[in-house]
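A short reminder: the numbers here are calculations on the coordinates, not readings from a lab. The model shown is predicted, which means the values in this text are computed figures rather than measured ones.
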Structure P
Amino acid sequence: MNERMNQLEQRLIEQHHKDLFLQTKHTLKALDDLIEQHRKFTSIQAISGVKIVGSEEQLFYNTISEAKELIVVTLEKTLSDLEHKGDKNYTRNYSDGVE
């Protein structure tokens, strides 16, 4: 994902929309922080004797991973719309347009 993010950053800088990249980067960082908080919380629970359900943990991490992927895909679609702005033969991803 880091390589994809680096490529997106370069493409967004070319389009003068680095703010979109920074917003996405901050959102992904917030999700990483949530994972770290969850990891600490479950560690404390395990030390306290609370049984950790592995399938629930797996679901949590899979959900966060899918959310991060969806955020990056959305940024890619938005960037694609920005790059093809004014192209009459291009089918936009978002009908409300991008600026």
Structure Q
Amino acid sequence: MASRATNTQFKVLAGVLGTVAAVAGQKLLTASWKKVTGEEPPDPNDPKVPLTKAAGWIIASGISVAVIQLVVERCAAARITRFTGEIPDLGRRKIHVNLKK
């Protein structure tokens, strides 16, 4: 189990990297959408936008966010592990369930 300081360092580093990566990822996703479709990304809340386009944009956005989160957390964990020698907890929560009545 990592120390509280290691986990705090991980959270700060992951937050900073996550912010930068989210902005860069959104710009990359928008540019990719424009290049592939030749159009601006759709507003999924606009009723005039076809459902297929709105769903495509939402799916692409969701996949982008998930991949960015995975990469950022792994990079931050690797950096903190190299720096402190401890592996951060990475947000794992222990859930205790008592099945006895």
Structure R
Amino acid sequence: MGESSSPASYIRMVQHLIEQCLVFHMNKEECMEALSKHANIKPVITSTVWKELEKENKEFFQEYTKDQKEKALEVEAAERIQKMLAEAAAKDFDKED
């Protein structure tokens, strides 16, 4: 935190950066890692501000968390399908030999 900035303005900045993480569909852990790496913000600060945002915006975060879980399931299903297709293609290739 810079010498001329107040704690309130620092928290607002962290909040703004978290909002940017949300735009990119990051979960809390991904956001904490990104802000630590790219903005030099301690994960405990990001986590604390995130929790306060969750308290103030319960409905939004409930829906956001639900969407995150659904997307993770979709990705997992797509990966399984790709694996099955790759295995089937490999078997077909082996049969041709």
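Supply the structure label, taken from P, Q, R, corresponding to helix-only ellipticity at 222 nm (-39500 (n - 2.57) for each DSSP H run of 4 or more, over all residues; to 500) with the calculated value -29000.
R
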When relative contact order in percent (Cα under 8 Å, 6 or more apart) is computed for each of P, Q, R, which one produces 42?
Q
Quick check on the output: 72, 30, 18 is Cα extents along the principal axes in Å, derived from one of P, Q, R. Which one produced it?
R
